[in-house]
Structure I
Amino acid sequence: MTLQTVSSLNSSVHDARQDVVRFVNVRKTYLMGSEEVHALAGVSLSFRRGSFWALMGPSGSGKSTMLNILGCLDRPTSGQYFLESRDVSSLSDDALSDFRLRHFGFIFQSFNLIPQLTVRENIELPLYYLGWEAARSAARAEELAERVGLTGRLHHRPNQLSGGQQQRVAVARALANDPVMLLADEPTGNLDSVTGEQIMQLLSELNRQGKIILMVTHEPDIAAHARQRLYLRDGLVDRMEGEH
């Protein structure tokens, strides 16, 4: 499927008012010594409100680059990235950091919890940077701990939790700022199959509640939980499957 076909497909079946995220000819080029590497080679697509995408493709296809640009951890070399009609690619570094803090939640394969902090403190971390006052932040953390099934664990530290419980803390932390989009990078990669399935059920429930989720995975059974699948190859959209 060509990029032109993908763009036409998007424009023909999407109501533009529901397109929360749009890439317009996004390119990302890295210089490796004297060689240019085109991590993204001109990607145009859109993600609708309430969509759940599995991002797949071989190593070097551009998955991590797309995730980093979506989460405002990196900038495109050229092209435009719109989130809720705002041109994110034009923001200053400070504005981009603030935008990232307010609009995205991140879930990583290795959990990325701070070992010295309790469950509650880990969940509260984004709210600290947003300047929430202590009582409001604590109440939000308690609400989210209950939502992900960790009531009674608020004062535990990560090393006192199972892998699945740690990933639930990470999901709660990702939800603390009520993000527009959850970005998950191999969220079940360090979990056994039963625990991984539990995390995927949790993500599916969050999606049913309206969260956009973009999940990088190489596992077909994990990707099957997503309602849409986006395959990259050589920095280009190879194909899209599912509800567009």
Structure II
Amino acid sequence: MGKTTTTLNISAYMAALGKKVLLVDLDPQANATSALSGRIQRMDDTPTTYEVIIGAIPARDAIKKTNISNLFLMPSSPNLAAAAVELANTRYRETYLDRALLPITREYDFIFIDAPPGLGILTINGFLAAHHVIIPVQCDYYALEGMTELVRTIQKLNMRTRKKIGVMGVVLTMFDRTSKLSRAILEEVRGNAVDYVFKTVIPRNTKLAEAPSFGKTILEYDPYSHGAKAYCQLTEEIIGLVG
């Protein structure tokens, strides 16, 4: 429970605050799309992020309105995994998503990209299409190592591209206040060479884990749960940072 849960619920809370939000599902696993599966009408020939990133269709043609007011989705599919192979020998392969989204950026208050795990070509496309990166870190040491590698990758991209990607901050997820490990990781993250660590931490919460199986965000599933309150606070913290 990390990146997709965070992307999905921040998007929902932003929309609830009256912001026009687009969620771009860039993960071939399509978990964000599955979580919103009851919110859009999908058919076998529904355009997805795959067709957008290979340049087959403009981004606008793949965007679906969800039943959540102000929230729009560019759905993913397993076909997106093939894009990494298809883009391998193409020029400017790392900026396909950035160029695809450019014509529609002014139409939304926020565009959130749910990038895949790992640091392949799809993730790099997600980074280079973003102004800021939010890094969810689960409370275990393997996730901590992944955070360090991710920050280094962003720094390398900034060194060799004109676009400067800002790390908005790190958010701790699946945090257990009674766990020494969780507290130790929180202290280590705060003492790491990361510019900002969100004050809000996302607790280990059963309701957060259950919500996607019902095709709902935590705001819809249980808005009074500890997980819902945490994502509400995190959204407000993000708004405070971006102005």
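Tabulated results
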read-out	value
Structure from which 50, 41, 32 was derived, Cα extents along the principal axes in Å, options I, II	II
Source structure (of I, II) for distance in nm of label points 7 Å out along Cα→Cβ at positions 209 and 233, computed value 2.1	II
At a computed 1.7 (distance in nm of label points 7 Å out along Cα→Cβ at positions 105 and 217), which of I, II	I
Label whose coordinates, when relative contact order in percent (Cα under 8 Å, 6 or more apart) is calculated, return 28 (choices I, II)	I
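All of the numbers you see were taken from the coordinates with simple rules; none came from a lab. Not measured: the values here are computed from a predicted model. Cβ atoms are built from the backbone, for glycine too; each structure is taken alone.
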